[in-house]
1. Quick check for you: by mean count of other Cβ atoms within 10 Å over residues 264-271, which of I, II is greatest?
2. So distance in nm of label points 7 Å out along Cα→Cβ at positions 48 and 296, computed for just one structure, reads 3.2; which one of I, II is that?
3. Using the calculated result 0.10 for FRET efficiency 1/(1 + (r/R0)^6) of positions 88 and 152 (r between Cβ atoms, R0 = 30 Å, to 0.05), pick out the matching structure from I, II.
4. Out of I, II, which has the highest value for distance in nm of label points 7 Å out along Cα→Cβ at positions 128 and 360?
5. To which of I, II does the computed value -11000 (helix-only ellipticity at 222 nm (-39500 (n - 2.57) for each DSSP H run of 4 or more, over all residues; to 500)) belong?
6. Can you tell which of I, II yields 21.5, 65 when Rg and Dmax of the Cα atoms in Å, for residues 176-391 alone is derived from it?
Structure I
Amino acid sequence: MTTNPLPLSRRRLLQGSAALAAGAAGTTALASCGTVGAPAGATEIDYWLWDANQLPAYSAAIDMFMAENPDVYVRITQLGWDDYWTKLTASFVAGAGPDAFADHLARFPEFVKLGVISPLEGLGELDALPADHFKQGLQELWTGQDGKRYGVPKDYDTIAVLYDKALLEEEGLSEDDLASLDWNPEDGGSFERMLAHLTIDENGVRGDEDGFDPKRVARYGLGADAGIDYVGQTTWSAFAFSTGWTFTDAETWGTSFNYDDERFAATIDWYFGLVDKGFFPPFGMFGDSSPVQTQVQTGRAALGMAGSWMISTWANLEGLELGIAPLPTGPVGTPMSMFNGLGDSISAQSENKDEAARLIGFLASDAAQQAIGERAPFFPATDVGTEAAVAAYADRGLDVTPFTDRVDAGETGLYPLVENSAAIASIMQAAFDQCWMRQIDGADFASYNERVNALFR
């Protein structure tokens, strides 16, 4: 492309985003896949994604697509998370974005606002993909405020409790013991009692025994990743959802957040209050060098909460026999997990939208979803793909249904689909960090909530 189709104001916004993202970017991991060279006369298109775990599955599916569509040649580019968004934003600024790319709900509203992704109506076979082709609610997540679709669901994720089966056996506990826990914000229910029992201080005293020292803990009942943010996808959100709380005033495209809700405050007070009790690591205890799966692997934590995109990472940990348990049942009477779904979007700048639409439509087909699911790095967006993934994991000795059961039973809360996500994250991060450091409590989030809601006025 020789010209930049974006208005100057949009270019400036994107350039600012690129500069911010560049500051956080790490080392780039770049991979281009496919057959050797494009066939003569074929239309060449670019497809980008960030997850290295997904690359083999999507490479196989795209090879299938090219075999059935010899007039289209697809170049696949995979980059690490930080570099992905930096380079994608920079490519939009330069008017040279990929034709199709893996999109995230945290970025999608801003891309729609800036006009850099294309609505999918009228693009060939995509019109023939009904919403019920996908797991319930996924297509709605990729529908804009204008009623147009901006992404084809590609996969979804939920949250569960992960642990080492050997540790559970040493503790004299069964998988059923973990599968039948309950939780409430008043006393933590049987889930907190389990955390207390699994926590051990440096003198070998358990968290439910007299003389336990919460300041000198050898093993925490529940591990924690380095950052806990305004979404709390793998941390506090499951507990908040299980009280009946919701992020905003609308299921999607809300304009008023509920961080001032009493149910949220009670949940946050309980969750970070585990630090005071010694059952949960203090702020900065482990940092980026020891993520939650490493804490469980090394015995520094007994349980960890993780997203389904991390199953393979956990399953490949040396010396850990992976067990997966459902989240505890909350006050609403069921477990509740955040439900997030990725999608494939098409760049508004693409000169090959029809070919890009053929590609992402094929990736949603039963044949592609079956092939992707069989490689099981995640849960594809359709029943066919999910069933293939569950079976593939079962062949490896893993029961992953604690993840999929939440979706099948409708026991989920949606990732907050809103505009201004970057500004919201910036405002709320200070609140979550301070609460984790035990400097503020749940009631103090109301003032931050006012600042967030002011973004929508």
Structure II
Amino acid sequence: MIRQIENWLFYFFLFAIPLSLRHIFWYEPFNFIEWTAIYVYGTDLILLALFGFWFANWKIGNLLKIENWKLKIKPADWFLIAFVAVAGFSIGNAIDVQTAVFQWVKLIEGVVLYFYIKDYALKRFTLSNGFVALVLGGAFQSVIAIAQFMTQGSLGLKYLGESPLAPAMSGIAAFFVAGIKIMRAYGTTPHSNVLALYLFVALGAFYSIAIYQKRAWWWHAFHTLILWAFLLTFSRVIIGLWLVTFIVQSGLIRFYPRFRKEFWDNAEMRRRSLKIFWTTIAVGIVFVAVYWPYVLNRSVISSADETVQLRILYNHESLASGHNILGLGMGNFVPWLLTQNLHLNREVYQPVHNIYLLIYSETGVVGISLFLLFLSFLLYDFYKRLGFKKLYHFSFSLVILSVFIFGLFDHFIWTIQTGRLMFWLVLGLLAGAI
């Protein structure tokens, strides 16, 4: 019974990652700045319970001498542990110590999730069931996202963490077509790009299930639903990265000798692959036909765009500020920016839209060096351990590289709950994949 509760709790956690229900402590509506807030999410409480199960089973594993339940520190992990220590030391430089301590605790939570996935969850739970939970979570978010886009507003789902949404609101993710402001789809996440990342991972989970397992025809309805909502986010970078990974994987199946024999020459595997391929093509064509003016608008990137200008501003501030060896302190780029530019609109005060520059700003040269070494050794270990013998090795590495590349263009995988959970989840999968 306890084992079943733990199983369902873990799968529900994967489903609930985009649910943004939270309590903000000491909330002041007129002086609120997201990046200095102290809060607890519903997903934090689920994680706490899952970590409790892990600790209890770890203690039992020690008593029974079960090696599979023990923590295994790899070379990459030492760089991660050192990075956490440096991030802790950086608090001494913080302008806002409370925010620094809180963000350091959130970093520790993410790192614990990484070890939990790597050394426990992949052995304790069925991976395919986890993928099903992600697909169901993606489908649920897609229904909400499509309804939001069609009505151009929020649906009143505040108990699921949905933000108040309307095109007329300032700071909303939107674009203009023929003078009309078009709001992008959010789901229950705090931004369209956050939803896009979750649906990106959900699509990857769907591909894995649909190719390697025989599924009923209605299973592919989830694919159509998630893909349509994914496109409605109009997240240029993530959709672009998804398109590249889709083309590469299709090419590997059709032309790479080893995978062609396994997937193309096998009639059943070819049928499954082609069903995914032609569904994707059909959805893409219909979407472009229906929303051509919107697609055209989002396909053009101008240096005059506000989003581009803000990214340039944040990058310039990060590089030109002369941070010391341990940086500004965890979570303190925004408090520091508030002291440098006193006349910007409140919603402009945001973290650097590049996680690597953000980590450099807040933990200094030492911190970013350790973090990059961690990622490098993690990728090297993945390649050395698996050797890309299976198609899913290529597929998963493309997903990981896409997440790393996306980190060059936005900050939410480092600063926002859903993004953080997804980031450390995929890193844990990378470290523990077999």
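1. Numbers: I: 21.8; II: 12.1.
For this comparison of mean count of other Cβ atoms within 10 Å over residues 264-271, the top structure is I.
2. Numbers: I: 3.2; II: 5.3.
That value comes from structure I.
3. Working: I: 0.95; II: 0.10.
Structure II accounts for this read-out.
4. On the way: I: 1.9; II: 4.5.
Across I, II, distance in nm of label points 7 Å out along Cα→Cβ at positions 128 and 360 peaks for II.
5. On the way: I: -11000; II: -21500.
Source structure for this number: I.
6. Details: I: 20.2, 69; II: 21.5, 65.
Source structure: II.
Every number here is computed from the coordinates shown, using simple stated rules; none is lab data. Here the structure is a predicted model, which is why all the values come from computation and not from measurement. Cβ atoms are built from the backbone, for glycine too; each structure is taken alone.
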